[in-house]
Structure 1
Amino acid sequence: MPIDVEGISYINDIEKAEAVAYALQQLEVDVLHSPEYKLLYGKTQMFYDGFGRSRGGHSHNIGITSANMAEKAFEKIFSEKEQENPELYAINLRIQRIIGHIMGYSHDLGHTPLGHDGESVLDSKLEELSAKNSEMRAEVSEQRRSDFAGVKVVADAKTAEKFEGQIEEGQEYDYETFQEIKRGDVGIGYEHNEYSAQIFIRILRNLKERVATTEIVRPEVAEQIAKIDETKFVTAILAHSRSRFPTPPRDIMAQIVRQADKVEYMNFDFEEYAEMVFFPLERTEENAEQHDAFISLLSDRIKASKKQFTVEQVMEYMKLSGQERRELLEESMIEEAFVGLDGREPKGEITDNMRSMDMARLCAEFKDDAIFYIPDDGKRGLITGNNVERQEVVLDKLLQYYVDHPDKIPTEPIAEPLSKLKKMKMKI
């Protein structure tokens, strides 16, 4: 075992391991069949050049990447166990993959339509409403304290400096206490990671209640479902947002999900740009001028990044397929955490500043240029154009309507949301 970590354990009893695996598998099924997860496929995350990526596709990819990284981490930690009992080892490995799937699939369950622009509008409006209504704010605060009880967050230097005298660097806080200090006297707004965590809590608690009141699974599986650690999953979902969770959590699985999010969007940002612009990676007579201009731009960006890359290294990285880049990142991040890269000591954690990510980070910066190549029928996070003001008006009126007419708030789940969406003929 190269290094001790918190969050990945080994079950030495094969019957218990099988029961745990079945219990987690049932939770995974409930997440995937939840209305909130299905609706993610109707929420556009990115629209570009006639193509789009849904929030559901993004969440699916995070689940796969998290599972892959969890498997690699498990193998680094418990490789010697495979020879002792291959069958038991395989079950334990499957448990970690299922945990990675659940965390990744769940991390954006509460994300808004219209990407982070839609989230910002909701945040501003709900902050305004709760600031005016002390009863609403007290009720929401009480619910948050209950839902996020047990989740701990450590303050970083930047947050401590911003809230000097109120927050101390390195100090561990209850999650909601930390957010209350940061909020001050303003109302409670909307953050998608927090709503995602609350949706997950509802899914898990519904599963536990269903199992406790019916005989839908074997008793030994029901016992393990009752023991599923809610805080472990909630921490991973909350911690994927760096603005709300400034330092990586202690649980290695939560760290993995936090970085899997970055692995996915950095690679796809780059791939989307490449789809639109077509990097002139090979010099020909026809593209000589464009190729030379690209090399010059790339050279300037490498210098600005202050990383020890050559132009040739970056270009070879760009030539890899998206799958190859993701596999390289998964492997190198786990290697850096548990074994160490280039003679360096292993970090023992998967941080927000992994050296393994430097190349991907450099390439992903090209997304900033991509905005200039997208006409006004697409922008990151939007289905159509730069229409934030129109979104604000629509969402503001919708929210105010439900505040004024709470009896109109839908109480029944939406029936067959995906089939209805498919029937809509939308021209974008």
Structure 2
Amino acid sequence: MKFLLAPLAAGLAALSLRAPAPPKTPAAPKEYVITQYGASPDSTKLNTLAIQKVIDKASAAGGGTIVVPKGVFLSGALFFKPGTHLRLQAGAKLKGSDNIADYPLIPSRMEGQKLDYYAALVNAKQVNGFTINGPGTIDGNGLKFWKRFWFYRDSMSKIGKSATNLEVHRPRLVFIWGSDNVTIKNVKLHNAGFWTTHLYQSNNVVIDGCDIRSPFRPVKAPSTDAIDIDVCRKVTVRNCYISVNDDGIAIKGGKGPTAQKLPENGPIEDVLVENCTFGEVHAALTCGSECIHANRITMRNCRMDNERPVLLFKMRPDTYQVYENITVDGITGRCGTIVTLSPWTQFFNMAGSTEKPFGTIRNISISNVKVKCKQFAVLNGNPTDKVSNITFKNVDASADQAAFPNKYSDIKFENVTLNGAPITAAAQAGPAVTPLKPD
């Protein structure tokens, strides 16, 4: 028996010494270069059908990366499917059509409400793991839409009426809906007709190293928010340059007196914005104008180069809002205010409700800030808003206007200087502030 067991023992010993097999590396998604499937770099030729066929083919074959090579490719709305990705090579530009007919009217989400609206240029609904990679450009070609908006708004103003953002039909640039584990990296997102990047009901999203722009001149690009985070959790925005003619990072989630009861609305939680530079924007980080609950929002190590708020609270008197556990840390540069908390009455609508909405703002920390600003802060919300535990720590600001409005007692200052003088108490100061209005 001993002689029979000896070979077996030797074999087992040899197996134990053998190095384990290396783990198999997942195969890279197959690449589908759009010019190999009928797309043309002739910037006057519409490629929507050709590119959509490539997306559909890749998804049907189990997935793949749709590659836009160097050149300008004109397209209307594209709908990415499960397993598909988008990559834009150096010198590549996916250019949006400026004809709204090239963007179908479909069930969608805009301005905190469920409605039919026009598709974006790039759409991904229920595409988990979706990625967009650069270094190329997605260009919304929005000039025609912007001009039409301003013409319509001016026409309404002349007859004493206001114009809403939705009345002039414009497409967003990128709309991600119900998709988790999404990455948008090293891509240029320019000249959106409407919002630039809209994330809705999507979790674990990373936007990294992107250049996001729309112009203030010669024609302003209205409502071209860089990144709208709408009913999402775990969103990271890092290493981006942002300069758009509206909010930089906008925290959304619903509006109206019963918004908190509607299943399509919800909280935004665990957002991190870091190592970004904000050029011209209406505000770098905005809570609102349609948001019911923002929790654990952090902006850190960012540079400002504008004359608008770093942190802006748009307090809607027609919506219950909770903004809590918000941290702003490590801010440098030039801004309008460090924080503005003011009423926001744009498109106020109680819809016949007898509710009495109010806002709750609590546990706001602003630290390690060194800026030149127009005014230190504006802390003056709606009469029924409840504001507590706002802390400024290690802040060095120089302001054109030393006094600043504040009507709340639970504001703390620790090692804070304004124009070289210490601020030690939250005394009321400065003139009354009027409600914010859209530009």
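What follows draws every value from the coordinates through simple rules; no lab data is involved. Just so it is clear, the model here is predicted, and its values are computed rather than measured. Cβ atoms are built from the backbone, for glycine too; each structure is taken alone.
Listing for the model above:
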read-out: For helix-only ellipticity at 222 nm (-39500 (n - 2.57) for each DSSP H run of 4 or more, over all residues; to 500) computed as -20000, the structure of 1, 2 it came from; value: 1
read-out: Ranking 1, 2 by mean count of other Cβ atoms within 10 Å over residues 62-69, the structure that comes out highest; value: 1
read-out: Identity of the structure behind 25, 50, 18, 5, 1, 0 (criterion: P(r) over Cα pairs in 20 Å bins from 0, in percent, calculated), options 1, 2; value: 2
read-out: Structure (1, 2) behind the derived value 8 of relative contact order in percent (Cα under 8 Å, 6 or more apart); value: 2
read-out: Origin of the value 5.7, where distance in nm of label points 7 Å out along Cα→Cβ at positions 38 and 350 was derived from one of 1, 2; value: 2
read-out: Answer label among 1, 2 for the case where Kirkwood radius over Cα pairs in Å, for residues 110-213 alone, calculated from the coordinates, equals 15.3; value: 1
